[in-house]
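Multiple structures follow.
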Structure I
Amino acid sequence: MQIKIIEDDRAEDIQITIRCPKQDEKLKALLALLQIQDHKCIGKYRGEDHLIPLEDIYYIDTLDKQVYLYTETITYESDLRLYEIEERFIDLDFLRIGKSTIINFQKIKSLRPDLGGRIQVTMKNGIKLFVSRQYAPSLKKRLGVLK
């Protein structure tokens, strides 16, 4: 891979052109990383709304019909439903791993097979989550293990 940066004082915004023989999983992951930089989510913390950059979110889950956004140090509440978050961010490297959980694929530290076809995911902040048997194939596909 070659990277070329051209500084131009006349440019109004960053422009990225990718020239490649064929799109593959590595390129899709790179695009997701680039796109995630421009997206934010609104979360409530101590009665105030905060704009949270998507790259700061480790995972999202629901408890008692309330959706929570987990960053490294703060847990925010969201007014969005889990399916709405999934629809908005699934193409931006977020992956549903269970009925009530979505993870940021870029925040995964390690994976380990678990009983019953589940997969234990350890996030970069040390939190351990489980990919249900139903969602394990989509994780394996994202990893390039399953086609």
Structure II
Amino acid sequence: METVKSLNKWANAHTSYPLDVLRIIVGVFLFWKGVSFMTNTEYYNQLVEPIKDLGGGMLIVHYVMAAHMVGGVMIVFGLLTRWSIMAQLPILLGAFLVNFIGEMHVGNLILSFLLLCVCVFFLFFGSGKHSADYYFKMES
């Protein structure tokens, strides 16, 4: 717990608008991907083709869509950002690794790697000073 407090203090002292804009862009992108997967199921089924034989395939499909949509909105507002990012990390790691299991898509590989790196950064950095987390913390 002390580590999280020290990370929050450091993040709040070093926060800036470009980092908040980056957090919002990541959240909007994740929400958009969740909606995209929901509306374009044929594309999504093609993406999960290499792992469809694993147990719980339908659970994975629903988890990815829900986590992207709900987590994306929470990241945009900076509400429980670290928890939302932790829900995204297995998905992003899977998106990165699925390129090595099935057919390699360089664009998807680069995009998933960059998004994974940004999410790991925000996992440690937090939501920053311009967020719902900071607002609610200051209210109490």
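Every number here is computed from the coordinates shown, using simple stated rules; none is lab data. In this text, all values refer to a predicted model and were calculated from it rather than measured experimentally. Cβ atoms are built from the backbone, for glycine too; each structure is taken alone.
Kindly point out which one of I, II the value 1.3 was derived from, the read-out being distance in nm of label points 7 Å out along Cα→Cβ at positions 87 and 127.
Source structure: II.
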Assign the value 32, calculated as relative contact order in percent (Cα under 8 Å, 6 or more apart), to the correct structure from I, II.
II
For distance in nm of label points 7 Å out along Cα→Cβ at positions 47 and 63, which of the structures I, II scores highest?
I
Using semi-axes √(5λ) of the Cα gyration tensor in Å as the calculated read-out, with 30, 15, 13 as its value, let me know the right label among I, II.
II
Candidates I, II; helix-only ellipticity at 222 nm (-39500 (n - 2.57) for each DSSP H run of 4 or more, over all residues; to 500) computed = -5500; producing structure is I
When Kirkwood radius over Cα pairs in Å, for residues 23-70 alone is compared over structures I, II, which one is greatest?
I
